[in-house]
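Take a look at the structures listed below.
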Structure I
Amino acid sequence: MKEVVGADTKTRNTNKYDVDGVPPLREAIPLGLQHIFAMFLGNVAVPIIIAGAVGITGADLTILIQSAMVMAGIATIIQCYPIWLVGARLPVVMGTSFGFLPTNLVIAGSYGIGGLLGASLIGGLFGGALGFFIRKIRRFFPKIVTGTVVLTIGLSLLPTGIVSMAGGSGSENFGSAKNWLVALLVLAIVLFLNRYATGMAKTSSILIGIIIGYLVALPLGMVEFTAMREASWFSVPQPFYFPMEFYWGAILPMMIMFIVTSVETVGDVTAMTNGGAGREPTEKELSGSVIANGFTSSLGAIFNSLPNTSFSQNVGMIAFTKVMSRYVVAVGAGFLILAGLIPKMGALISTMPPAVIGGATVIIFSQITLTGISILTSEPLTERAKIIIGLSLVFGLGLSQVPDAMAGFPEVIKLLFGGSGITIACFMAIALNLIIPEEATKEENA
C-alpha cells in the first residue's frame, strides 16, 4: 500500500509485507512487540546462566541483563538499517546467543567474566571480517547445505518450545495441567486468528495470543511481580564495567564459534528471505548480516554484553506472518533498548510465564522446520542429496542428544561438536557436499 503525501506526487510505502515498508505506528508497534516477546526470555537467559556459573549476583547481574537488552536492540537496528557494509538491510532480530553458551561457560569458568568479554571482543572482530569474504566462501553453502542447516535449526528448537509449554526448565510445577492449559490456549488463539482473522488481527495473532494467555495466567498465580517491584526506574550501561582480560585459550575457541554462528546466520537469512519473500538472499545481504553479527558482538563486549547472533525464532515469525518490514523490527528493537534503559519495563516483560511464550513460539519453530524442508525440496532430491541430508541430520541431532558419546575427545572438540547439533550438521553437510561427486547424480539418471 502507498499513501499520497501532500500535494505532490511523493508516495510513502506503508506495506508491512515489503522490506522497505513503513506501516503506521498503530500497526508497527504491536507487530514489533511480537518479535520482542518471542526473543526476550532467551536473550536474558544466557547472561543469567553465565552469572550463576561464575557467582555473579546483585548489581553485577543487573548490568549483564541490562547490557544484553540494550545491545540486542542496537544490533537489531544495525541489521535493519546498515551502517556502511555492516548490516543486512533485512528484519534480522539479534540477541545473546545460546549457540555460544557451552563455550562461554567453559571460558568464564577458566578465565572469568573479564576473559570471556575479552575473547568476545577479539572473536567478534574475526567473525565480522568473515563477512567480507562471503563471495569466496558462498560456494560452500548451496541449497543442500543451507536447507539442512535451517532444518536442523528448526528441529533443534522444537524441544525448547515443548519445555516452555510445560512450564520452563527447573519450574516447580513443570508438566502441570495448568501450564499445558495456558500454553494450548495461546496456541489455539494464534492458529485461529492466523487462519480466520483478517488485517491486524491476523498479522498480530501471536501478540494477541500472548496477551490473552498472560491475562489468563494472572488469576492462576503463574505471574510473579517481585522482580518488577525491586527494579530501578532508569539505568545506562557502563562501558568496561567488567575489566577485559585476554587469553589465547579463550580467544581461539571463541573465534571458532564465530565461524559456526556465521554459518547459522547465513541459514537464518536464507530462511527469512525464502519464507518471508519467496527468494534467495543476495550476496550483499549475507555479507552484511555476518559482518554485523561479528562487529556488534565486539561492540557489545565493550558494554558488558555476551556475543550476539540472529534469533531463529524471529525468522520463523516472519515466515509465519510474512511481515518483512525492517521498520517493524526496528520499532520492536527500540522497545528492547527502552527495556534495558528502564529496568522496570524489562522486569515487567520478564514476568511472562514460560507456558505463554511456549504456546506462541512452538508454532514459530515449526515454521523454521518447514522452511528448511521447502529449501531442500526446491531442487530434485537425488540419492546424493538424500545421503547428505540424512547423514547430516543423524550426526547433528544424534550427537547433540548424546554428548557423552564424545567423552574421550579433547575439550575443544567437545565444545564445538558435543553441544550444538547445528554445528555438526553444518560441517557434515559441507564436507559431504564436497566429498560426494556430482557425477553420481548423472549416473543415477542415466
Structure II
Amino acid sequence: MIDSFSWYAAHGISREVFELSQSAMHKTEDAMARIDYVREKRQLEVLAAFIEAGVSESAFNSKTGYGYDDLGREQTEAVFARAFKAEDALVRLQFSSGTHVLATCLRALLTPGDDMLIVTGRPYDSLLQTLGHVENVVREQGSALQAVSSQSLTARGISVRQVDLLPDDGIDLEGISSYLRPTTRLVYIQKSRGYAARPALTNQDIGAIVKAARKVMPDVIIFIDHCYSEFVEADEPLSFGADLIAGSLIKNPGSGIAPGGGYIAGRKDLIEEISEGMTAVGVGRHVGPSFGLTRLLLQGLYLAPTVVATAMKGAVHLAALFKLAGYHVAPLPDGVRGDIVQLVRLESAEKLDLFCSAVQSTSPVDAYLTPIPAPMPGYDCEIIMAAGSFVQGSTIELSADGPVRPPYNVFMQGALTFEQSRLAAMKALESVGYR
C-alpha cells in the first residue's frame, strides 16, 4: 500500500496529524458512500436533462444587445428546469449575486398589502436591507436596522414577519400555521444555516413546512432560498411541494466554472411573473444576452453533482478530523446534511484567525495573502474570510469564514478537489492545535 504521507508532508503536515486524518477517512467510509450514492443519481439525472433539452453546440455561440432568440439562454433554462424537476426556469448572467436573485423574486411576487412570513428565523444579514423592518411575531419587535431604505419591501407597504426556530432548532410548525394571515402571499424558507448554529434544513423539513402552511392556506407561495444546497440531497425541494427555488451560479450549480449569474426554478406562472419584474412588463424573459458564456454555465451545471459531492466529502472529513481533535462540529461526520457548510467551534479569536489563514495558504489563488478581520455591512461584528478562488466570491470553491465573536465558529464550505480540502483541514489543525 502506497503511503501518501510524503505528499502532504511537503505542505508542512506532521505524521501525527496525517494519521489522524487517515483515521477520520476510515471512520467516515459509510458517510462518503452515501454521498457517492446521491452523486451518481443526480449526475445521471443532469445528463438526462441535457439530452432531453437537446443541447447543441450552436448554443455556445454569442448573442449581444437585446439577446432576442438567444438559443444558448433558452437551452440553458430548459436544462435547469429539467435538472431541478421544475416547470420552468430563469438562468441569467445579469444576476450579480444570490441576494440579487432573491430580491428580484420578492419584489416581483409581493405587492403593497401583501404579507411575507419567514419561517426559518433571522435570514441572512445581506437580505435584511431588502426586507426592511422585519417583525418578530413572538417578541413583537423588529430587526435592528438603523434606517429602512425606500426601496425595501416594508417601505413599499409589504409586511415582513419572522417566526423563530424552536429552542432545539426545530421548525415551529404550529407557529407557522397560527401566524399565517389572509394577506400572506409568500412563505420564505432559508435552507442553509448562514452564520447560525442551527442545522441546514432537509427536504423532509421543507415538506413538513409545506404541509403545515398548505393546511391553512392552500394557495400560499412556498419560496426557498436554495443557496449552498443544490445537489446535496437525492432530490430538490420542488419535489417536496415548494413552488420556487433560487440561488447563485457562483455557488453549487456553477461548479467554480460559471463566471457569475443566478437562477430561479419552479412554477411556470410564477417564473413568468418574476421575469417581468426582472426586466420590464411586456419584455419579460425575452431579453438578456448570454454574451457567448453559455458553455461555461452549462458545463458548470453538468459537473455540479460531482463537484458538490467533492465539497461534501471535504466537509465530512473536516468534521471527523476536528471531532477526533476534541472540537465541537456541526453537522457530525455521519450527520444528515442539507447544505455543503461545515461548522467548527474554535472558542477563540486567535484560533479563528489561524484556521482561516491556514485555509488561505492552501488556495490555488492568492495563497500568499493573510485574511484579516474587517467590518461588513449588516453585521454587528467583524468578519474574517479565507477564499482563494478562480471566481470572485465563489463558495463552491474552498472557503472559510466566520464572525469574530464568541463562540468563534468557523464555517468552511466548497472545494473543487478533495485533496485541497483535506490538506486545508490538516493544515488548519496544525495551526490551531488539539482542543
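Some points to look at:
- Highest-scoring label, criterion being volume of the Cα convex hull per residue in Å³, for residues 45-244 alone, among I, II: I
- Given 1.00 for FRET efficiency 1/(1 + (r/R0)^6) of positions 165 and 197 (r between Cβ atoms, R0 = 25 Å, to 0.05), calculated: source structure among I, II: II
- Computed 31 for relative contact order in percent (Cα under 8 Å, 6 or more apart) - originating structure among I, II: I
- With helix-only ellipticity at 222 nm (-39500 (n - 2.57) for each DSSP H run of 4 or more, over all residues; to 500) derived as -22500, matching label from I, II: I
- Comparison across structures I, II (criterion: distance in nm of label points 7 Å out along Cα→Cβ at positions 341 and 405) gives the highest value for I.
- Computed 4.9 for distance in nm of label points 7 Å out along Cα→Cβ at positions 37 and 69 - originating structure among I, II: II
- Structure with the greatest value (metric volume of the Cα convex hull per residue in Å³, set I, II): I
- With mean count of other Cβ atoms within 10 Å over residues 109-116 derived as 19.9, matching label from I, II: I
Rule-based calculations on the coordinates, nothing more; no lab input. In this text, all values refer to a predicted model and were calculated from it rather than measured experimentally. Cβ atoms are built from the backbone, for glycine too; each structure is taken alone.
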